[in-house]
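Peer 1: Below are structures written as C-alpha cells.
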Structure I
Amino acid sequence: MNSVWRWFRRLMVLCLVLVLGLGAPVTYVETMCQGDARPQPYAALIDPAHHRPETRSLMTYPEWYIVHAYEDYAEVLRDGDPHDYSYLRSIGGFWTSLCAITGEASANGEIDRGTKQMVYVIGTSFTAELALKAAYEETLGRLFAWLRGPRPTPLDKLSARQAAEYAAFLQQVPWYKWSFRADAEALRTQSSAALRDTERRLALGLEYRAKAAYADVIAQAVAQVGQDELTLRMIVTGASPTQFARYDGVTVIKTRPEGIEIETPRYRALTRLLMRMASDGIDVIEIAGNDDILLTAISDQPGEPGSLLSRQRQGFDDYRHLITLDVTELMQRLRQMEQTSLTLEHIHDY
C-alpha cells in the first residue's frame, strides 16, 4: 500500500511540474509582454458589420508560426531525420514571437479575451506536442536512426512526404481537417521488414492516432461555436468595377467616393490575390475597417530595417521578417519588393 501511495505522489508531482511548465510561458506573456501604447483613432469607411479587430492582424501570427514550424520541419526531413530538427528552439520561438507581437498589438487596441485564449491554447498544445516529440526523437528515435545507418528506409521517405504535404495543407485549411488516420494506415501498408520501419510505424502511428483523436475534439468544438468568416471586405482604387471579374473569389459590393468596395477570400488566397492586384496597379485604402496590417517576408539577411521581429528559418538558409505598415502603403511595398532581396511570404488579415 505504501508503494502504491509513493508512486501516486510521484505521479501527482510530475503532473504538477507539467502544468507549471506549460503554464509558465502564458504567465510570462500576460505579465511581461503587455504594451503601453495607446490606439490611434481611425474613422473607418467600411460598414461596422464588416469590421474585424485590428489587433488580429498581429495576433494571427502565432497560428501561422505553427504553420511555418511544420514547413521548417518538412524541410529538415527532406535530407535529414526528425532528431535534426530543433524542437526546443521552435517552442521558444513561438513564445518570444508572441511576446513581441502582444506588446505591439496594444497600439491597435485591446486584445479580446477570446483571441488570447485561442492563442494560449494553441501555444500550449504546440509546446506539449513538440516537447513530447523531442523527448522521443532525441533518444529512441535517434537510436533507431543510428542503427538504420545513413540510408533512409521506405517509411523515412514516406513520413518526409507526409510532413511536406501536411505543411502545404496548412497554408489554407485548418489542421484538424487533415486525415491523420490515413497517414497512420499508409505507414502500416508501406512498411518494410527493416527495424527502422517497424519503429517508425509504431511511433508515428501512435502520434498520428493521438492527433486524429484530438482533431475530432477540436472539430466538434468548432462546430459548436461556428467557423470564422472566410471572406472580408476592403476598399481599393486603380481599377474599374468590371476589371474585378478577372479575379477568382472577388465580388464587387459597390462604388464609393473613396474607391470600390470589394469582398475577397481570406488566408493564403488573400496573399496571392493582393500580390496579383498590386502588380496590376491596384491600391488598397482600407481592409476590414482597419488602417494597419502585418506581413511576413523572407530574405537572406538576418535583419530588415523597420521589422518588428526577424528569425532564421530551420532547414532554410534565410530569415523571416515581421513587418507592420499602413494599409495604404501595402500595395506599393509589394511592388517595391521586386527590386529588393525580400520575398513576400504572407499577408496577415484580421
Structure II
Amino acid sequence: MSNSAEALFTPVSLGELELPNRFVMAPLTRCRAINHQPNELMAKYYAQRASAGLLITECTMVTEGTSAFGNDPGIYSTEQVDGWKLTTDAVHAAGGKIFMQIWHPGRAAHPALNNGKPSVSSSAIAIDGEIHTPEGKVPHATPEALTTEGIAAIVEDFRKGAENAKAAGFDGVEIHGANGYLIDQFLRNSSNQRTDEYGGSMENRARFLTEVIEAVIGVFGAGRVGLRLSPLNSFQSMKDSDPVGLTEFLAKHLSQYNLAYLHLMRADFLGVQQADVVRVARENYKGHLMVNMGYSAEEASAAIESKDTDTVAFGTPILANPDFVERTHKGAELNTPDQDTFYTSGPEGYVDYPTLHSV
C-alpha cells in the first residue's frame, strides 16, 4: 500500500453504516436510463465499482416530468423501483453499499425535455445561456415561481421518492442540495428573491431544505440520510452574496439532525467564487463530513489524517477506474476518463474501462 494514501483504507462509521474504507463514489450523471428507466447496464456499472466504501448514484428524479438531461433516471414509479432493484441487488452481491441521490432539478429542467411541462423554481428567474434538448440548443426557460402548495407537493415527492428508494433496496439516500438544482435555488439569494417564509433570511431560504430533510428522515431515519451542498459553485448561474456565512449557518443548522453525513463540494466549477468552506463546515458541523471536487488519493488521505474531513468522494477517478480502490492500494497507473462518452447511451465508456485484472 502507498503510505501516502493509507488513511483512505481505514474503516469508518457513517450514520448507521460501517464502511470498510473511506473511498466514496460521488454522484455522476451518466444518461444511461433510457426513458428514465433504470436497467441492467446501470446495475453492471455500479456493481463494478462496489469496492468503494460507499456508492452514491447519479441524481434521480422524485417528480415525474422534471428531466434536465434527457435520460436521467427516476424513482417515482413501480417500474423504476423494480429497475433499481437490479442495481442494489448487484451491488450488495458484490459486497458494496449504495445510497440513491434523490433530486428535483427545478429551473434546470426544460419544457422541451418534459412534454411541454413548465419548469419551477423558488423565483421566476431563468438560468443564463442555453440547454441541449431534442429540439437542439435552446435558451433556458423562465420557471414558474412555486406556490406554498407547490412546495408542499414537492416535499411529499421527496418523501415518496425516499420510500421508493427504500423499497428498491438502497442503504440510504443523499438529498441533492447542490449545483443549482431546486433545493440550491432556494438556498442561495441570486436565485431566491421570494418575500414569503421561503425567502429573505438564511433561515427562510433553508426552510424548503429543512422540510425535505424532515420528510426523508421520517422514511429512512437520520442515520441513512446524507445531504450534498455546493455553497461556492456558480454553475447554472448560481451565486450567493455570503457563501461563507451560508455555509456556517447551514452547518450549525444541520447539526441537529444527526445525518449520516454532510457532503460538501469545496470549490466552484467555474472559479468565480473562492473561499475555504471546508474549514467553515468542519468547525461548525457536528457530524460526519464528506468532501468532494478534485481530490487526489494522496490529498484525500492527508485531509483525513489531519481530521479536515472524514471521507472523500471521488468522481472521474472512479468513473474511469472500476477498481480505483485496488489501483490506489497498489500505486498502479489510472485509466484516463473518456469525456466523449460521459453522457452517451451505450456501454462504451461506461462498463468497458479495464481493470488491473483485465489488462
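Peer 1: Supply the structure label, taken from I, II, corresponding to FRET efficiency 1/(1 + (r/R0)^6) of positions 56 and 80 (r between Cβ atoms, R0 = 41 Å, to 0.05) with the calculated value 0.70.
Peer 2: Details: I: 0.70; II: 1.00.
Here the read-out was taken from I.
Peer 1: Same structure again: If you work out mean count of other Cβ atoms within 10 Å over residues 216-223 for I, II, which one comes out largest? Before the final figure, lay out each step's value.
Peer 2: Numbers: I: 11.9; II: 18.9.
For this comparison of mean count of other Cβ atoms within 10 Å over residues 216-223, the top structure is II.
Peer 1: If helix-only ellipticity at 222 nm (-39500 (n - 2.57) for each DSSP H run of 4 or more, over all residues; to 500) is calculated from each of I, II, which structure is the one that comes out at -9000? Let's see the in-between values first.
Peer 2: Values: I: -17500; II: -9000.
Computed on structure II.
Peer 1: While we're here: From I, II, which structure was Kirkwood radius over Cα pairs in Å = 20.3 calculated on?
Peer 2: Details: I: 22.5; II: 20.3.
The value was obtained from structure II.
Peer 1: Tell me which of I, II gives 0.50 when you compute FRET efficiency 1/(1 + (r/R0)^6) of positions 72 and 112 (r between Cβ atoms, R0 = 30 Å, to 0.05). All intermediate terms of the calculation are to be shown ahead of the outcome.
Peer 2: Working: I: 0.50; II: 1.00.
Computing FRET efficiency 1/(1 + (r/R0)^6) of positions 72 and 112 (r between Cβ atoms, R0 = 30 Å, to 0.05) on every structure in I, II gives 0.50 only for I.
Peer 1: Follow-up question, since we're still on this one. Work out FRET efficiency 1/(1 + (r/R0)^6) of positions 64 and 248 (r between Cβ atoms, R0 = 41 Å, to 0.05) for each of structures I, II, then name the structure with the largest result. Mind dumping the intermediate values first?
Peer 2: Numbers: I: 0.95; II: 0.70.
Largest value of FRET efficiency 1/(1 + (r/R0)^6) of positions 64 and 248 (r between Cβ atoms, R0 = 41 Å, to 0.05): I.
Each value in this text was obtained by applying a stated rule to the coordinates, not by laboratory testing. Treat the numbers as computed from the prediction; the structure is a model and nothing was measured. Cβ atoms are built from the backbone, for glycine too; each structure is taken alone.
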